[in-house]
Structure I
Amino acid sequence: MKRIIMMRSPKAYLPQIDASIRYFNNKGLGFKLVDSDEADVFIPTEWDAIWSFPGIIYKNKSIPQIHEYASLSTGIFPDMKNRIKRSINTKPALRIFLNEFVQKGMNFSDGIVSLQRDMGVDDLFFRYQDTVKSYDCVYVGAITKSRGINRLLQHFKKQKEKRSLLMIGAVQDDLFLEFKDVSNITFTGSIPYEDVPKYASQAVYGINYMPNKYPYNLQTSTKLLEYLAMNLKIISTDYLWVQHFKKKHGLSFITVNEALDNLDRQLDKSEPQPLNEKLIHSLNWTNVIKEAGIEEQLSKLL
């Protein structure tokens, strides 16, 4: 049995590790994926391949490597960081990119086999498609000023008699103190991941509030995919990935500017958002991994 270790970074949210392990280890393919958090000690020579999510990897290992780029570089001088990774990182046996924007942004040209494997949705979200509605809107994610969520809260504070908002996720202390007594805004605080759909599905609309800022505007919105899996209607700020996703799948949902000054007008219209059943079915992790072609490449590699 060949063994591949998946190197988990303590700083990154990587649900694809758990999803990949569930997918591949149940198929009897002759290889096994192991979470690095579950390994007693990491000794490279004990593994048949190393699957990592690289920052900068310059050490040349004789063991086959798989590099997965789940995002482009962030922080100051992101383009420079991308160029450094491109020129310094060791050449792996296989590269996996989140989507076409990340692959284009990294711009490797060395002929290494490359695949795109997007984010998927956990099966538990699909079990909450017919939940009775108790809220008009829900936002899932970190609730901080740095993400501009104070604008969202301020907007709904002005809508006390009109619309309700459920906020799921860890809340910045000063935001909680400012908005905790607003009657139409409910905070759950941080809750276990498996409980998220139980609460989020109680809303009519799921809000994807993302500032139009590089590289976040090129990354797949997992929360938007999760909203779709629960059959929620979508409200999203307008940025490149959202525009591409809507066009690719023929979707119609509410897009707003970051100031949200066009939100009420669109909600008042309450226009239908037809479901794309084929798309929703394709979003679960099993289908996402299967369609990416990773199984074939791992079989060749090992």
Structure II
Amino acid sequence: MPTDPITQKLMYKIARAYYEDNLTHQEIGERFGLSRIKVGRLLEKARKEKLVQITIQEPKIDADIELENAIEKKYHVDEVILVPRYTEHRRTLRAIGQATADFLDRIIVGDEVVGLTWGGTLLAVVDALHSNNWPGMKVVQLLGGLGSPEADMYAADLTIRMAQSFGAKARLLSAPGIVSSKEICDALLQDQQIKETLELGCKADIGLIGLGRPTSSSPVIRAGILTPSELAELEQQGAVGDMGLRFMDSKGEAIHNEINDRIIGLNFEQFKEIKKLVGIAAGPEKFEVVKASLMGNLLSVLITDSDIGKRLVE
């Protein structure tokens, strides 16, 4: 049955009061002598009868909003954030770092546990962080030490710097990231401090994970973390990249290699326990590992460049 003209007129007035004058349901009810429930029902009726038509306008900024939305729907992730892909890779990394810093400012309350791995992309994130005062927060290292102590892209340094930026407490993993044998690894994992740090890490509210694609010229090889023969063996097994030195195939499933028995850090199943796992990557060489991490339903949030974004929906 069509709505009578008197009710239509009332709906029109209520809609203008709500959408144009920004009055609350309570204020509108007081003005027109209606209950809050009645105001809500009339607004809903106005929308159904097209008296109110809401248009969401894409902002006129340099952002791939529709592309982000398409990736979110295709891979069932909570959020995708894309930044422009610049000719100079360092400029792209700076954009990734700034986008991640802005994302963290938006979601952090101040009492979370935030975990992170390592790498050049996460270095760009830490460089871009805004100063805050969150003494109730803990920043935890998810992978043991890698490379020389002075290397600023490795996990311990990044953890300390992030904690300083956030005014938070740092929880370091006082062990090498990779050791020479399973026996040494097993012994270290029995250490109470190491065990408690890893337990805290897998309970993190937010995990910042640099998605890696080791090559013969990457820091993983240059720093002696992996040997060329170990990398070759992983590639023969179908590895397309890693998160925290846990290698995955093109479907985002774990590669079973003896290197897993020598790593002091979270494993695949523990990464999945983190409430909001944020994968961060940039550059054409990272496409396969980005796609694999999405295919394996490993991530809650992806922050990457627009070129990778376009390839993800092709």
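By the measure mean count of other Cβ atoms within 10 Å over residues 79-86, tell me the structure among I, II with the highest figure.
On the way: I: 14.9; II: 19.2.
Top value of mean count of other Cβ atoms within 10 Å over residues 79-86 goes to structure II.
When helix-only ellipticity at 222 nm (-39500 (n - 2.57) for each DSSP H run of 4 or more, over all residues; to 500) is computed across structures I, II, the figure -8500 traces back to I.
Compare relative contact order in percent (Cα under 8 Å, 6 or more apart) across structures I, II and report the one with the greatest value. Provide the component values of the computation, followed by the final result.
Values: I: 16; II: 19.
Looking at the calculated values, the largest one is II.
Have a look at I, II and say which one yields 15.9 for mean count of other Cβ atoms within 10 Å over residues 23-30, as calculated. Going label by label, the one that fits is II.
For the set I, II, ranking by mean count of other Cβ atoms within 10 Å over residues 111-118 places II highest. For the read-out FRET efficiency 1/(1 + (r/R0)^6) of positions 71 and 175 (r between Cβ atoms, R0 = 41 Å, to 0.05), a value of 0.95 was computed from one structure; give its label from I, II. The read-out was computed on structure I. In terms of percent of Cα pairs over 31 Å apart, the structure with the greatest value among I, II is II. Supply the structure label, taken from I, II, corresponding to distance in nm of label points 7 Å out along Cα→Cβ at positions 55 and 183 with the calculated value 7.4. So the calculation was done on II.
We did not get these values from a lab; they are worked out from the coordinates using the rules stated. Quick caveat, the model's predicted, so the values are computed rather than measured. Cβ atoms are built from the backbone, for glycine too; each structure is taken alone.
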